[in-house]
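Just so it is clear, none of the values below were taken in a lab; they were calculated from the coordinates. Computed from a predicted model, the values in this text were never measured in an experiment. Cβ atoms are built from the backbone, for glycine too; each structure is taken alone.
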Structure P
């Protein structure tokens, strides 16, 4: 099995996770710092990957406008449903790609570096 986000094949290069607790710090005049816990943020993932072809690039761009969460699949299975916080691309300098030629892609299809920031739909 390969990596897929909403059925779009991504060739993952790096994935990093981040979690954060929300803590307010109060500085009283006559004592030490007081911490107030206000919960935590949902898990975040940053996914760096390669994608091939403009159709997948356009489809991924569209996911950031829907307000819906989408399934992230890895070789280990379903990692959960995630909201797209941000998506960015930069085109690789390539003359000939050999990543995939399925789905109507050719050896001259463009290759993009993808960075997705995803928030877990808990």
Structure Q
């Protein structure tokens, strides 16, 4: 498994469920992904998430426009959702403990650090 997308309703969609183009587009809270350097990373806090060069990554509005206007293959964008903190952290902790991905060995400097 390469990644797991977690949604505001508590559901998830994985790379085993279908390709990035099959993922539900709305309501993303975070995306946990395999990382060769860190075991797993968890992308969160993005207004949008884009699939580029085989990986998911968060984007703000300017990053989204940059992604969409570059030439290349079809673009895949998911839309994030903001929820009350207790709802977010409940799902974030599920993503961090999910046994379907390897355990985290360290934090990526590109990964937004959680505000515990």
Structure R
């Protein structure tokens, strides 16, 4: 998948970097990500997702919403084995931080607890 890179760390943590500007306009389903998650599950003790919001303007707002949805689905899918440790949002400007505030009220606490803005 062109919008995502997986980096395996020596500490058995996999870093998944999602580039919003390259994220498909029609989104991605959890079913498409399950093989990647299974590979990570077999070779790592943890996973950290970093969402890179650099070079994304107003056009990226819809993609940001889709990424939030898929992140929530990944959390649900991996919550029994605690694979997903953190979701980091990198290069998030004022607009995206402002958008996240009302969205965060509608998402479960365990989701809010692992989200970090860098």
From P, Q, R, which structure was distance in nm of label points 7 Å out along Cα→Cβ at positions 8 and 40 = 2.3 calculated on?
Q
If mean count of other Cβ atoms within 10 Å over residues 16-23 is computed to be 9.8, which of P, Q, R is the source?
P
Working back from -13500 (helix-only ellipticity at 222 nm (-39500 (n - 2.57) for each DSSP H run of 4 or more, over all residues; to 500), computed), options P, Q, R, answer is structure R
